[in-house]
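Listed after this line are the structures, all set down as structure tokens.
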Structure I
Amino acid sequence: MDDGRTDILGDLSRVRWQVALRTFGNDHATLIGMLVDWWITRDPSNNWVLEGGPSFQLPGTGMTGGGQCDAVFCRGEQAVGILEVEGTRHKYTIQKVGRYFQSPDPTLKDLRFAVVVLYRCEPRGGRVKAFPCAASPASIAAACDESVSCPLHDLYLVAVEKEWVPGLTGIRARNPYYSGQVHKIRGSWFRGGKSIAEIDLLRTGGVDAARRLGRTTRA
């Protein structure tokens, strides 16, 4: 059985990104659910998911530092991909994906790709705020480095970028945490230390109308 990774970058446009446009605060659980739905929907007969994926360390060895991933994309009997969704420790999370690719665990030997979704939780600044860029130079550099170390694997980086919305009213006005509005979602494919291709996932996903609606919402 093939590993199901054919045209993953383009196929990520089929994720229901319009849900992220209508979610405010910490998107972590929402984004995981969206990507799990995407993977299973690609091929419901063969694809399935482990949520709260196992450590990259061999079980029973007592070794430390083997953090878990958010999900494992599986196909048939094989674990073929890793999902990580991260709002703070971007570089660390990308480096952790490399540890999965090089894991000695035989149940992870068929891993071929990873999808890493990066976002930001809170804005920075004083009276006028802004959300830091999710696709920071450090994150891009880390993705390039890991793809050099694991040249047979594909790394897909999805950057969920937010803009600060001033003048909110109602429950979203209670905390700057809720002031972010997703305005761009960019996908990049890394292999062998290079960015092979990029895609605007909002435009290709046909959700421009939903994006415009979300950006004007002040609820």
Structure II
Amino acid sequence: MDAKCKCEYLIKSMKRVIFCLLLSSCFRNPSPEVALLDTFSCKENLEKIKLETNESFPLCPDKLDKRKYHAQLTLRYLNKFLSRRIFIKAFNVFDATGVLKVKKLEESLSEIQNSKIKIILLPIGIRLKHLSPEKKKILNSLLKNKKIIVASGQIGNGINKDDLLWPQVEAKRKNVTLVSYQRIKGVIPETILHKNLIEKYHLHREGEDLSGSSQAVLNEYLSLE
């Protein structure tokens, strides 16, 4: 085989290798890039979101219960304002009565730590007085290696002005960003909790089903795109 033939052979071989690499990348199963820890979600067409969940979920009802399906309102909000399609894994950490379950929270965070997920969205919180020191230590050990965006929380739905919430109280960690909202720039709502730990405020988008510091979590994520 002369030099010209060898050169042509090498070029053809390289083309085949490149083609195979491109083909394999097309069929490789992608991994979720974002985790959402929240309530129940349900099945519906969201053009900009590929969704995976930690449990089976039903078709969305005609009218959503805003507390039960808070996660779905979160997904709808993201879908409306995203500039690109993303892959999210949604973790329901509540029971059927709407109570946040520490065991489900721990299991979800543990799974995330062992995944390729890069960002965790936490528009929720649990009252610190409901966590034993041992459970708090375990949960704190799972707040690492990922960027975590947390809602400040606010008074209402059983939460009082003197309540401290987890993971909000861990906002001094470098990878945890505590966010909240302002309806008027520079005016902080009186109902917001953990004011001394809030890193960023986002102007509230009025007229949306999702509101308050939960909306601020998503506005912070959208600002990173």
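Since every read-out is calculated from the coordinates, none of them should be taken as a lab result. Since the structure is predicted, the reported quantities are computational estimates derived from the model, not experimental observations. Cβ atoms are built from the backbone, for glycine too; each structure is taken alone.
Here are the numbers:
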read-out	value
Structure responsible for -10000, with helix-only ellipticity at 222 nm (-39500 (n - 2.57) for each DSSP H run of 4 or more, over all residues; to 500) calculated and labels I, II on offer	II
Among I, II, structure where distance in nm of label points 7 Å out along Cα→Cβ at positions 146 and 170 as derived comes to 3.7	I
Winner on Rg/Rh (Cα atoms, Kirkwood Rh) once structures I, II are ranked, highest first	II
Ranking I, II by mean count of other Cβ atoms within 10 Å over residues 162-169, the structure that comes out highest	II
Among I, II, structure where distance in nm of label points 7 Å out along Cα→Cβ at positions 34 and 74 as derived comes to 2.6	I
With mean count of other Cβ atoms within 10 Å over residues 90-97 derived as 20.6, matching label from I, II	I
